[in-house]
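So, here come the structures, one by one.
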Structure P
Amino acid sequence: MGRERTAGSGLEIELAKHKGIEIHGGNLRVVFMWRRIRCRESLGLPITKANIKHAALLRAAILHEIKIGTFDYGRHFPNSKHANNYSTAKDERLSALMARYKPLKAVDITPMTEEKYGYALDICVDLIGADRLAGVLLPEDIQLLRTKLIADRAPSTSNHYLATFAGFLAWCESNRYCKAGLAAACTRFAMSDKDPDPLTQDEFEQLISKGCLHPQDVAAVTLAVYTGIRPGEMCALAAEDVDLATGQIHISRAITADKTFKVPKTGKPRSILLMPPALEACRTLLGLVADHPKQQIKVYHNRHESRDELVTPLLSPTTQARKKLINHWFVSTAWNTKWAAIQRRAGIRPRRPYQTRHTYACWCLTARGNLAFIAKQMGHKDFTMLVEVYAKWMDDESPDELKRIWLELSRTFNRDRPPHASGRNELKA
């Protein structure tokens, strides 16, 4: 199927000026590449100079729309037999697809997480182009998105956005709104592993002796260091979670920045056995809130599942507050502010509040604690995380650990050896 010749030489000259315009069946048709397919569409227009120019302008407009990702086959050629196969209807634009995806994703996440996901999706779609058609996106577009994200954002933030957008693209792929492989193109940025920066015993003593101005602060810092509890979990503790008789504290919720309560990070509650300093800290906190009223809260499992609780905040801003109107619970931002002030008064090097969790882990490992026990206390699924994150502290103890093991083995050997056996194996330092 080639270009038919026209009757007049003038029309042939005019037709030759414009690429992609052909004559078929006595009418003009345009030829263009769409999704790597050569498309030929008849316009049903007779062959005149005016119609040839019109066809050339139409083709130019089509090529421009293809380039910017807004070409809609069905809009230009509604009667074409290819309209259904090639059509990119309005609901296949990224903005429309995202609006349909968000409520579907929200079923499995909490309102706070939904807000974070929504923000990340909005940013990514805006950078790619809300009017872009999902069907024309290429891995190159995702690579360009990565470039734009990292230009003015931290790698951790960019990776969060990419992970969220990858979930959206995977949904688009499974519903055949876009080409396969786009979600896989959302590769995360490599990040340098930051070693834990635990407190020393001297720094901890400075925190509670110089940095803390109130018994509640002393107890809170002590509890954080001697339990390894996450800041969001500590701020959500209630007096009802503490069992002084058995020396345990029950972790069943965490609080978010917008004062929403949710289940712990792992989704499962856990109990922490308390060391003497942590147990004493709990006694102090219970005494401080003994006359505080119970608060009605809602703890979300996901968007549509929650439980109601009537509990007394264990760590409450009202304990120290002079104002009449104040929150009953600390949130992460408020605790961050307080923690920074405590460190500043103590005169120690500033760290994030999460380093109290690292402090607990490192202290326990230095004391040669059982890995499985420490992991359970901290709420890890197994001790793999401990090995990966705290390998340095474990390596530092390796020589002493070898001596300890050999000493125990030697004792066992000598205990099992007959009285007349001579010689003793000793490990030389």
Structure Q
Amino acid sequence: MLLGCGLLICSLVNAQTSDSLIVNQLRSKGVSFSHNNSVTLLMDGQQKFADLFKAIDQAHSSIHMEYFNFRNDSINHELIKHLEPKVKEGVEVRLLFDGFGNSSNNRPMRKKDLKAIRAKGIEIYEFNPVEFPWFDDIFNRDHRKIVVIDGKIAYTGGMNVADYYIKGKKAIGTWNDMHCRIEGDEVNTLQRIFIRMWKKVTNKDIRGPKYFYGEFPAKYFKGLKADNTPTRYKKMVGIINREPHTSNDIIRTFYVNAINDAKKSIKLINPYFTLSRKLKKALKKAVKRGVKVEIMLSTKSDIPLTPDCGFFNAHNLMQAGCSVWMYTPGFHHTKIIMVDDKFCTVGSANLNSRSLRWDYEENAVIIDPYTTQQLTDLFEKDKKDSFLLTEESWRKWRTPTQRHIGWWANLLSPFL
């Protein structure tokens, strides 16, 4: 009798679809989902900043921005040009940036730049400035990318404020990344994340209903890219938010479970593919149970060593039966996964130890076949600019020395 009950439970679990499984698993970890969301995908830097600047120009009451860095370049200067007149109109403008993110980019904002921004009435604060002895400041960084305008619309994804998302980089080529704009109750979740971080950094409280999404969408935003899918304002979305010491494993849990839940297909793009043992094991197990696993990585990167570890993992997973596509025109900084054509994620988290074990991160989990298909279309399009990794192409592409460096980099993956 007990054996029969056990078999029945197993069959019921196996009968569940991957989207229902992931929702139940995340709910058990405290993640809430709402059903009234619209998600507009902004597929490149041009789309993201054009849409964002139009939304800023139409703000009525508040603009909140939290980024890993505001690079001191032409896009940052353009952003300030859009923010300055809003302050004069009485709009509250609050900006947060990460100290390490600012210090580690090649065009940091300096004290005089911050002073000039504050002189325009814009509140801007630095999270955890990098100070001697420096080593302690490498960990627990704020890597999130959140914008909330009037509590009505929100932006999140993989892009910071930098002009290379549009112009690319000379040494790398194009810099591919994406963002999304959300309207619906999950705007409130992103607003609460920002408000908590604002309190942590400034010790100032932000309160009141004007900061939160109401029952109806904000009709006064005009000219923004539309979500033209049939599920507009009906999408199920949840925000997975990683904060050190409180929700350490939520994004790791999502990725491992999403892979383990897959019944048919997994498509994954991620720039820093250092992977934990659990993630590698989950991907290999997915292939063994018949799931088609496709991974896209870039042949170029903006940092040393970490990509070598990623290439090592790519080769290992290719040998295990994953289809690995190597993107060649530039750097694919996109961080997405699509499972069974049913759900996907867009957010800030990489698949490295920094994102999954140390930093503040957040991703939107979107339970919607139409948005998932839009990301699948992106994946399929970029295959045309990629080569399929095989044993032959691996040996042509990576020299023996490079392969050896990858092996050593793999040993350092917990710190990359």
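No lab work stands behind these numbers, since they all come straight from the coordinates. Remember, it's a predicted structure, so these values are computed and weren't measured experimentally. Cβ atoms are built from the backbone, for glycine too; each structure is taken alone.
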Source structure (of P, Q) for log10 I(q)/I(0) by the Debye sum over Cα atoms at q = 0.09, 0.10, 0.13, 0.14 Å⁻¹, computed value -0.54, -0.67, -1.14, -1.32: Q
Structure (P, Q) behind the derived value 1.8 of distance in nm of label points 7 Å out along Cα→Cβ at positions 17 and 41: Q
Of the structures P, Q, the one that -12000 was derived from, the read-out being helix-only ellipticity at 222 nm (-39500 (n - 2.57) for each DSSP H run of 4 or more, over all residues; to 500): Q
Structure from which 1.8 was derived, distance in nm of label points 7 Å out along Cα→Cβ at positions 97 and 153, options P, Q: P
Structure (P, Q) behind the derived value 2.3 of distance in nm of label points 7 Å out along Cα→Cβ at positions 25 and 297: Q
If FRET efficiency 1/(1 + (r/R0)^6) of positions 209 and 353 (r between Cβ atoms, R0 = 30 Å, to 0.05) is computed and equals 0.15, the structure in P, Q: Q
If relative contact order in percent (Cα under 8 Å, 6 or more apart) is computed and equals 19, the structure in P, Q: Q
Of the structures P, Q, the one that 14.5 was derived from, the read-out being mean count of other Cβ atoms within 10 Å over residues 113-120: Q
Structure responsible for 0.10, with FRET efficiency 1/(1 + (r/R0)^6) of positions 57 and 121 (r between Cβ atoms, R0 = 25 Å, to 0.05) calculated and labels P, Q on offer: P
